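Structures given as structure tokens follow.
A short reminder: the numbers here are calculations on the coordinates, not readings from a lab. The shown structure was predicted, so the numbers you read here are calculated from the model rather than taken from an experiment. Cβ atoms are built from the backbone, for glycine too; each structure is taken alone.
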Structure P
Amino acid sequence: MTIHLHKNDLSHDLKIASGIVAIDTEAMGLNIPRDRLCVVQLATGDGDAHLIQMEEGTDYAAPRLRAILEDSAIVKLFHFARFDVAILKHYLGVNITPIYCTKIASKLCRTYTDKHSLKDLCQALLDVTLQKEVRLSDWGQHALTTAQQQYAANDVLYLHALKEQLDALLVREERMYLAQECFAFVNTLTDLDLKGWDHAALFSH
């Protein structure tokens, strides 16, 4: 496994042979308008991770990254797509489709548990233990630490394998259609989030 570091955009085009790219983000916090996007991680399934560090003051133009996010022939694979899609939409102004979310998939097919974090999924489905100590660290600093780089890479390196396991469960439980409908709704949900709507109240009586 190799971690490739990039500044403000991918430094070269990525070959996405599988048609699926795993994506994650790191920010200064969880308040999207306030807490700037700092890192975008990508993995194509070849065992390498690409970390794009967005420097303070960047205009988020990122044409190579934007091309991937907006390519409808490439599935964008997330864990908790709701946050990542929203922050990418807010800062890059992109419409991301199609989407696959391993957290949504897990909640639909692993109803025997309430443990659906990335760490829980990797442990249960792949027998991989993720270290999460640096999750709440300064992602806006000029140089990412080795621990931050490894953490960021791990957040995308296992998503392809998780998707394969979750797809099998979704098919077995006859819930793939529901999953696909939920994935398609993520864009609408993030629009509601960014515009300040309480989606739970919106759909209540």
Structure Q
Amino acid sequence: MPGDDLVELVRWLAPRVSLLFGVGFLGANLYVLWQLWAYRRRRRSALLVWEAEKPRFYGLNLGLGALFGALLALDVFVLRRPVGQLFGEVMMCTYYGYAFPMSTRIARGFYGDGVWADSGFMPWTQISAVSWKEEPAVTLVLVSRVRSMARRLTVPGPLYGQVRRLLRDRIAAHEIHIGGAGLDLGSRDERDAV
């Protein structure tokens, strides 16, 4: 019967897909754990920090954590699935229920050795350009000299002046070296880039 073949395919495929998702979410969980450890080390050197806004779909992510927790409880207590088959569900529940909410507690802003932007940390020495974007919120854009990437940092309006002063001080202390495009005749003060 064709229906039996489909059931067998699903029985064969489901644990393998679960394992694949588990490996992916294990990587995501380890990355968040590494970020939390790095934040804990840097927390004492905070220069100017603020609480990050909750991500756009924060509630949905928490709902997914609760859903995977309920699915895990169903698998263990009702369906009595072996623990070895639950790796994917455990990793997804851990990410959405614990790792993701904990990562939103990392204070954004300026630390002794660099900037914690919305998407991660960038040391002072890697910053080669700064730019401001003012819509819809004031956002500092940091360009890396090491990799072809830019990090964005949403700055609360009342802290805008303090952020500019801090950046100017870091440039004056030669912790940030702004690399301009085009012909550099040495007549431009790097602090004016801020």
ask   = Looking at structures P, Q, which one was relative contact order in percent (Cα under 8 Å, 6 or more apart) calculated from, given that it came out as 19?
value = Q
request  = Taking distance in nm of label points 7 Å out along Cα→Cβ at positions 4 and 44 as the quantity of interest, name the structure among P, Q where it is greatest.
outcome  = Q
message = When mean count of other Cβ atoms within 10 Å over residues 52-59 is compared over structures P, Q, which one is greatest?
response = P
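Consider the structures P, Q: one of them gives 175 for volume of the Cα convex hull per residue in Å³ as calculated from the coordinates. Say which.
Q
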key: Computed 1.7 for distance in nm of label points 7 Å out along Cα→Cβ at positions 20 and 172 - originating structure among P, Q   = P
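For distance in nm of label points 7 Å out along Cα→Cβ at positions 36 and 148, which of P, Q scores largest?
Comparing P, Q by distance in nm of label points 7 Å out along Cα→Cβ at positions 36 and 148, the maximum is at Q.
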inquiry  = With mean count of other Cβ atoms within 10 Å over residues 140-147 coming out at 12.9, pick the structure among P, Q it was computed from.
reply    = P
